[in-house]
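Scrolling down, you'll hit the structures one after another.
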Structure I
Amino acid sequence: MSIRERLSGNEAVATAMKQINPDTVAAYPITPSTEVPQYFSNFVANGSVTTEFIPVESEHSAMSACIGAASAGGRVMSATSSQGLALMFEMLYIASGLRLPLTLICGNRALSAPLNIHNDHSDSMGVRDAGFIQLYCENNQEAYDNTIMAVKITERAKIPVMVCYDGFITSHSVENITLMENEEVKQFIGEYHPTEYLLDQNRNISVGPLAMQKDYFVYRKELADAMRKSKEIILDVSEEFYQITGRKYELFEEYQMEDAEIGVVVLNSTAGTAKDTVDKLRAQGIKAGLIKPRTFRPLPYIEITERLKHLKALAIMDKCDSVNGYAAPLFTELTSAMYTQNLHVPTINYIYGLGGCDVTTKDIESVYQNLTHIAKTQKIDRVTHYLGLEE
């Protein structure tokens, strides 16, 4: 039986962690993800979980402790944001390179400088090649659900998983959500039985040995292959979750795309704002649509490209910038896929919401207005736009 609750995104994620009851949680506080280990430490203190909670001295130490615990055969979780994720950078590559199952919660926040504690995606996009599966969440419900699914995904794929949701917008906003029963979560994730771990007395293994040139190359390709194959694992776990909860998750969500002539691709909470805009435009007879990727790693570029073929114009929106790059990450990767699939839809990039700048339905409507013009003329005056900073 499901449980109706009103929780912030951070509370929802901490509640999911309580129901998962991992062996180890190591974390260091940083806004806006601080509440996740704070709430969870209360669960440890009152005996709601049996987790070993490690309050470390930095985020680098937090991921180091997680790597040690996961290598020893534990079910492991952590949480961070922004500069904290940046400080973990070295250890993220070690966690993925060792193919360790662990779950990292990321409350997306802008990177300094200048100092800013509000939301954009520069932190998780900055580590997009670190070898972590990345799941993006539109709202509190998705943050809760993806946290639970992440545990099963990481243990099957043997790749660490990062669950990303927007700082403050999702992390601190209270919404009605539906929780699973504790026993349902326990049965869904099952008991963790690692196949290779340091404390296995019956099998000696080495963790993190030196790899010479060719061996290193082989290991990195194996990680890339595993990331590609993880799409099937994500879909299988999502289907199992659907059978229990009735909540359906794919690699990406399509909204009013079936007959759309103009479309937007956007991540996380802004997708909710864009859906409201699509509904408004549809009422006016404008055939607008939306695609919201759930996974950026692995990016379902072929699958998304297939859904874009009938469009007359497309905008790909990034809540981060690739300084002096041709365009931002989501745009660059999807348009590369479109090119190799011989798909030539006029496509522009919008950089939006940096440092937590508000993005309203009026802003999104201006994007669709631009697309309507491009669809009619089939001409692009400029590829990259900074939404809210220019007329």
Structure II
Amino acid sequence: MKKTITTLLALGLLCAASINTMGDDEVTIPTKYINILGQTKPIPVAMSGFTGETADVLKFDLTVQGFTFVSPDTAQYLISGSDSGDVTGTLSDKIAQKVKFSRGYNGATKRRQAHAFADDIVEAITGKKGIGETKIAFKDQPTGYGPGEIYVADFDGHNARPVTTDGAIVAKPAWVPRQLALYYTSYARGNPDIFYHNLTDGQRRVLAGYSGLNTSAAVSPDGSKIAMVLDKTGSVNVWTCNADGSNLRHVTSGIEDSSPCWSPNGRWICYATKVNSRRRLAKVPAAGGAVQYLNTAGVSNPTEPDWSPDGKYIAFTSQMGDFSICVMPADGSQTPTVLVSGQNPSWSPNSRTLVYNHAVGHRQILSVLDVFTKQYKDCPHVPGSNSQPAWERKD
């Protein structure tokens, strides 16, 4: 069976690619490797036949999606192939003694072919789509502080391209679901305003330019609403509006509310607030209403929440001396799990991988983390300090 995948990128952000594939098999998920929060056993695979960039891409992609590379003797799955020309690859289940698929990839860069092969491996073994073709946005500050620019890159940090060229303070990029478009905060006009920026044609406009603070835009799953932080009434609260800026609505009335994010069904907004001088996480109906506080017992000063696309988890930053990335079930059935040092977590479409930033010396770099195995990889960085990453919302 043949299928052709063509990926188009506007403004040089994506490369056109067609990938020919042959041989599909039914998905079998090995029960003993199905992970839930708190379990740490990755899926063991062995790889042969790949060199250089192809091998590096496969190792990066699979490590941050719950796989570990071992010797063929202890592997559940065998990954083999060649990258002497275009990438060709075969995935075999050693225990079942069965070839799951054998495919060739062409019409794209070697790196993109390797991402496509990794995605096919992930889907064949887990039944879920891989993340190799997804993007992230982030801010870069060349000197580590002050002015910077918004960038977009492949999820692993490669092929980074600037979106802005204002030389102004910027913050908090957020993707529009299923579009090559971002919202972000910029001081380009001298005030912290929220801009909408279409990456396809380069056009941008001000969504929120009220006097004072306009920041932390978060787009609803259907793209029709924006949650954001304003101080229009003298206090910093969460507001919502339509995607064109109309129908502005005051949603919260706490002390120093910040970092809104949407539940995947669009019914709730999770955010950080202060109660009795302590920072807490809370959620409120998107149309406004009674506030519900989340139980983050065991960690302190939670902020920067992000709700996983499958609705099961909320990742956030906790400050307990240093900054830490934490994850908790969205239904509150378990207390938070502290994963790694870092801040500003953002979920990938697969609801198991996070991108975040952490300190290396006096600058911040981006890393990608598999939540359930705690395996992570640092990303290549734009010179300066890279932070506040946001993962593209494709679905």
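Rule-based calculations on the coordinates, nothing more; no lab input. These figures come from a predicted structure and were not determined experimentally. Cβ atoms are built from the backbone, for glycine too; each structure is taken alone.
Structures compared: I, II; top value of mean count of other Cβ atoms within 10 Å over residues 114-121, i.e. the largest, recorded for II. Computing mean count of other Cβ atoms within 10 Å over residues 98-105 across structures I, II gives 25.1 for structure I.
With relative contact order in percent (Cα under 8 Å, 6 or more apart) computed over the structures I, II, the top value is the one for I, the highest of the group. Look at distance in nm of label points 7 Å out along Cα→Cβ at positions 226 and 362 for each of I, II: the largest one is in I.
For distance in nm of label points 7 Å out along Cα→Cβ at positions 290 and 322, the calculated result is 2.5, so let me know which of I, II that is. Structure of origin is I.
Thinking of I, II, which structure, once distance in nm of label points 7 Å out along Cα→Cβ at positions 178 and 346 is computed, gives back 4.2? For distance in nm of label points 7 Å out along Cα→Cβ at positions 178 and 346, the value 4.2 is produced by structure I. Please state which of the structures I, II yields 1.7 when distance in nm of label points 7 Å out along Cα→Cβ at positions 66 and 354 is computed from it. Only one of I, II returns 1.7 for distance in nm of label points 7 Å out along Cα→Cβ at positions 66 and 354, namely II. When helix-only ellipticity at 222 nm (-39500 (n - 2.57) for each DSSP H run of 4 or more, over all residues; to 500) is computed for each of I, II, which one produces -2500? Checking each candidate, the match is II.
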